[in-house]
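The next part holds the structures, each set out as structure tokens.
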Structure 1
Amino acid sequence: MDYSKVIRIALSEDIGHGDITTNAIVPKNKTAKAVIRLKEAGIICGTEIACEVFRQVDRGIKFLPKCRDGQLVKKGTIIAELSGPARGILMGERVALNFLQHLSGIATLTASFAARVKGQGARILDTRKTIPGLRALEKYAVRCGGGVNHRMGLYDAILIKDNHIKIAGGVKKAVEGIRRQRKEVEVETKNLAEVKETIQAGVGRVLLDNMEIKSLRQAVKLCKAAGVKTEASGGVNLQNVAAIARTGVDYISVGALTHSAKALDINLKVI
């Protein structure tokens, strides 16, 4: 995963032609030590990204991680120790924390969803509902939290959604168009009639979108009988994800993992 480019963009956005406050106050040859500390319990993600932020700001900064990505950490734990040019530490602070807080928030929320379905056999999936330019990092955070990545983009997996079906003129025609590429097909469905039609079309996975629990359970039964994998999506939250998992679905996709995760509270303090 190459994250150096997105870090360069983030630093350019924040620093611009220079940190006028730091440059006016802090002597160029001044050194400092600092710690990055967790202010609430959660799953850490983004330590390597934070390290790269400071490396790009000033190679003289030493970044010593004290936790590994994917680790559940208690409130008050020191995540990393820094030492080196004071100007660089101050200039890299906000960008490094932005990445750490955002990615750790995603990992922590994913872990909460994964814990709710533990033992049910269902796996938690992410979606393409990501911040533009940060998809690879956000999906990495999902993995750190115990989730599974769905397709990275439109290029690596086939998912026929309702608008595809409308334009193609039906499920059968849409699937026939895909068959020429000899790839596994997943089709979005909204009711049992569409599920039956999709199974008859010979797909490998059915996306069960916004179905009530009763319908979801029936749909899963139909798909299992046909040897077809199932994925539930739409309106999934921490309150209903366990009930969804109990229907027997193979996967549960949760857009909230990346578009609604609360940033984890992390700070940097000079010592």
Structure 2
Amino acid sequence: MTLFECRDVHYAYPGRVPALCGVDLTIETGTRVALIGANGSGKSTLLSLLDGLAFPQRGSIRFAGQELTEAALQDEAFALDFRRRVGLVFQNPDVQLFCPTVREDIAFGPLQLGIDAATIERRVEALAQEFHLEALLDRPPHRLSVGEKRKVAFATALAIEPEVLLLDEPTAGLDPRTATHLIERLHDAVHQGRTMVIATHDLHILADIADVVYVFGQDRRLAASGTPEEILTNHDLLEANNLIHTHTRHIHDHRQYRWGG
């Protein structure tokens, strides 16, 4: 079943160059989709559009068959259903964490959705255990390390138990142990039937996190799509889109892109 359908999607920020220039893609229910591309190629912008934080200026995005527009999200029933089903983890966790304590941040989403207090408490405790955050629940988020903040941000998205997880550079700036822990949690999310869309620069993890890879070019259009194997072995494609340097193609094969490889 098609969950998201993007057709000729254009978007530009005020006073800036275009961020997306005619993107066409589909995301099927239960798949793991990776978005890769150089800085400024439109990956984060697309995630914002998929989350209904912004809307195409030309073209359309449909979610479960209904066009995702500002007017649609003003309908209370649709907005509640959409917000329950789709969760976003921002690239910068400081954008996502704003409550006085970690506990309140994790509880915030379910609280806004009207979930009862007992259920929220159970979810907070379960996620704290899953992400090893028990000792941090009463700490202010701004006093946490980068890795701790990322784990809390991931927990806040999972707290609403969404069908879809949108993740922007989830392993950026993390040490290998913390990154591996988050990748394991992504595997758990998939086993629970969730759809995932992950924007990343980290080619090492593609084979571990994705079924389908979309490559964004510097012209803010899709340059290619395929399986991780197909994309990672196409050195000309990766080089042309500023994802590897010229010398890299001579010293790496696709197995070395695997996390920990």
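Bear in mind that the values in this text are calculations on the coordinates, not laboratory data. Everything numeric in this text was worked out from a predicted model, so none of it was measured. Cβ atoms are built from the backbone, for glycine too; each structure is taken alone.
Taking FRET efficiency 1/(1 + (r/R0)^6) of positions 91 and 219 (r between Cβ atoms, R0 = 25 Å, to 0.05) for each of 1, 2, which is largest?
Between 1, 2, the highest calculated value is found for 2.
Given 16.2 as the derived value for mean projected area of the Cα convex hull in nm², which of the supplied structures 1, 2 does it correspond to?
1
Here helix-only ellipticity at 222 nm (-39500 (n - 2.57) for each DSSP H run of 4 or more, over all residues; to 500) has been calculated and equals -13000, so which of 1, 2 was it run on?
Computed on structure 1.
Out of 1, 2, which has the highest value for distance in nm of label points 7 Å out along Cα→Cβ at positions 67 and 195?
Working: 1: 4.1; 2: 1.9.
Once distance in nm of label points 7 Å out along Cα→Cβ at positions 67 and 195 is tallied for 1, 2, the winner is 1.
Can you rank 1, 2 by volume of the Cα convex hull per residue in Å³, for residues 107-170 alone and just name the one with the largest value?
Details: 1: 113; 2: 95.
Answer by largest value of volume of the Cα convex hull per residue in Å³, for residues 107-170 alone: 1.
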